[in-house]
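Student: Structures for review follow.
Every number in this text was worked out from the coordinates using simple rules, so none of it is lab data. The model shown is predicted, which means the values in this text are computed figures rather than measured ones. Cβ atoms are built from the backbone, for glycine too; each structure is taken alone.
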Structure 1
Amino acid sequence: MVIADQFETFLFDLDGVIYSGNDALPEAVTTVNRLFERDKRIRFLTNDPRPTREAVVADLRELGIEADENEIITAASATATYLRREGISTAAVVGSEGLRTELRQQGITVTDDSPDAIVVGADEQTAYSDIRRAARHIERGALFVGTNPDGSFPTPDGPAPGAGAIVRAVETAAGTSPVVVGKPEPLLFEMALQGIPTEREAVVIGDTPTTDVLGAHRAGLTGILVTDADPVPTSVRDFSDPDATITTLADLFSTPVTPWETPQYSWPDTIRPGVGAVVLNSTNEVLLLKRADRQQWALPTGAVERGEAVDEAIIREVREETGLQVAVDHLTGVYSHPKQQVFSYPDGETVHFVTTCFQCTIEAGTLEADRDEALEVEFFDTDELPDGMLSMHPQWIADAVRQNGVSVR
């Protein structure tokens, strides 16, 4: 079965998929209209925050695609919807008149007088003074919202600076990270699917792996890449690796795809070195702490700080969390599989840890829980571990107790 028959809902990127500049790309108009004739649900998505949806509809109709405004989701319209959902009624804007229009249509007052939020997009008139203005609003407490992270976008004359370049300039000036609405964040895809029955399985077609395909996969959707050359994934589990590639949209009627299966972990924002300690006392009981953030028993663990060796890191973490001074004996395991080592935190950050685990012995100190990170600390028989432990830690303990060399998992 080919892609056109496998899915009922099609989410198309615009720049680089439907058109480039003012010109339709080969087979794009014909293919989209064939899908309309088959009663497929179609949505057009763009990270370009400059135009209104009305302007996008006019451009598509001029090309020969009879789109409606409710089939268009732009970074600007999605940002406006996000602000309304969050109860924000006033916003300052760095960006186009189209962005301002989309905000006003959602009932948001555009003002620089003590705004609830500062929305950063871009247009050709964005200046240094706009960046300074945005940074000062953030300093005064305004929520920092970026329409999209794209550093550039394609044009017939080559790449042009995108809103992401301005967003990052403001981020650097303000020292604050924004809430980002556009691709590859899942929010824009979720908005595109509003009102479409869940049984109408959806597919995303785009031309950029790191926004269109990554965003599709983060939203749990199949991602198709329009390209002349197959991309090289950075890893076997790279979320930006497309499920299929096509050279023109006409290939949707001749190419099959294996739908994306969402793994058990989220795509990480960053990767960090971590450390873990299997601390044994004189009777070979293992030290565990009940983590304040997860309410689960776990080994002492933590991240390696800049300029810190791994043995120094684990000594510090054990001392901070339990009050004990330990000596590092030997390495027992290196753990990095994303099923166990990707963690999402309340602030929205998702981290992939590569953790080196050491067996340690106690040198000094008094056992005492650090109430910020550990509710309780206690020694347990390695054969009678408590219920509700972090799922991977019993294996780490077993690897250390068996002493069969260094485990790599």
Structure 2
Amino acid sequence: MYRSVAESQTLLINTQSRKLEAENKSVIKFGFGQSPFFPPQFVMDALKEAVHHKEYTSVQGDYELRKLIADFHRQHNGIITDPDNILIAPGSKSLLYSILMSFEKADVFIASPSWVSYEPQARLAGHTTIRLKTSFEDRWRITPEMLVEASKEKKNEVSILILNYPGNPDGLSYTEEELTSLAGTAKALDILVIADEIYGLLNHSNTHKSFVQYYPEKTITTTGLSKWCGAGGWRLGVALLYDSIAPAFKKTLIGIGSETYSCAPAPVQMAARAAYGNFQLSMEYVNAQNKYLSMIGNYCATVLNENDIQTHTPEGGFYLFPDFSRFKKKLSDRGIFTSFQLCEKLLEETGVALLPAAAFGFEKEYLAARLAYVDFDDPLIEHSTGTVEELFPRVVKGIAAIVQWFSKM
């Protein structure tokens, strides 16, 4: 009678962690990818001042805000977008789903690993999903060859690629050469690309390049306040549509919004005016975040690799995707054969919460997990300085607990 829709694994791990905390057990929260930073004070003040805004805005979003978003991204990484081709919604998650729902039938190419909600959304929309199986050795990157090969499995006229970088769950980005090659292949195959660049501003070296700059013909860029502005619960997402988008497609997107979410919350849109309208202040805030994220991300990767736990050094966001395959025999001797069992046992015995690789599109036997190195107090509140151990004690403790657990096998 009912659709089969499992609870999002990211939300589930948060629920499990809270349950253990309610039992007075210590939990290192590496499972839930929520920014540890508070929004900038001037943005929080703007939200307080906008609390009286109770009106509906247009479905597409406040026009003044859309102009500010267009100017912000022009300054940040050279994206040129007309405000009329910007959509604002309660979270980029809603926009991703609206884009997918705009098509009656499509083939949706999704990387393994990739964010947990892409595939369920595509299936809810009635589409065929085709997995692009990447590897640790290739830094979890999608290649043109993968796209060409996957296209042989197509069943529908419309093709959609969801491309996310810096990546969730791997924290990695693409080189200009890789982006150029992917864009050429996407164009040759007439693929609509949804470039999920929600972590773009959190590129640790501030060198993020948007995919639309390489494939302007059919790239929709999604972003929002949840990651770079530390405002996940405020729910404000943004979609930058390409210039040549078919009027019927755009009309459908707005129509879906009108029949589902109506509009993003008006007070949050007013606060977003402050975030997007003060480019210099916002970038100072972003750059300060990236300094801390790079510092702790590099520390985690270095310690894990030094202890034979393979992972790539992160380039953006706040994730690592460690591969535990080298411990397969020792884990199997303990009755651990799947990534779910691994994460369950690790949480039970060390209090460290990770998210299993199976949640990101891998076979359950693949022994890897996502590690979100975000369990620390916001150091920007008091402009803290110090060592990794002083600034991020819970993260350091959690990494040590993982290393110790595997070393005892």
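Student: Name the one structure among 1, 2 that helix-only ellipticity at 222 nm (-39500 (n - 2.57) for each DSSP H run of 4 or more, over all residues; to 500) of -7500 was derived from.
Tutor: Traced to structure 1.
Student: Now for a different question. Say we calculate Cα Rg over 2.2 N^0.38 Å for every structure; which of 1, 2 gives the highest result?
Tutor: With respect to Cα Rg over 2.2 N^0.38 Å, the highest-scoring structure among 1, 2 is 1.
Student: Taking relative contact order in percent (Cα under 8 Å, 6 or more apart) from the coordinates of each of 1, 2, which one would give 13?
Tutor: 1
Student: Given a value of 12.9 for mean projected area of the Cα convex hull in nm², for residues 54-253 alone, calculated from one of 1, 2, which structure does it belong to?
Tutor: 1
Student: I would also like to ask the following. Say we calculate mean count of other Cβ atoms within 10 Å over residues 174-181 for every structure; which of 1, 2 gives the highest result?
Tutor: Evaluating mean count of other Cβ atoms within 10 Å over residues 174-181 on every structure, the highest lands on 1.
Student: Something else now. If you rank structures 1, 2 by FRET efficiency 1/(1 + (r/R0)^6) of positions 206 and 318 (r between Cβ atoms, R0 = 35 Å, to 0.05), which sits at the top with the largest value?
Tutor: Largest value of FRET efficiency 1/(1 + (r/R0)^6) of positions 206 and 318 (r between Cβ atoms, R0 = 35 Å, to 0.05): 2.
Student: In terms of FRET efficiency 1/(1 + (r/R0)^6) of positions 38 and 310 (r between Cβ atoms, R0 = 35 Å, to 0.05), which of structures 1, 2 is highest?
Tutor: 2
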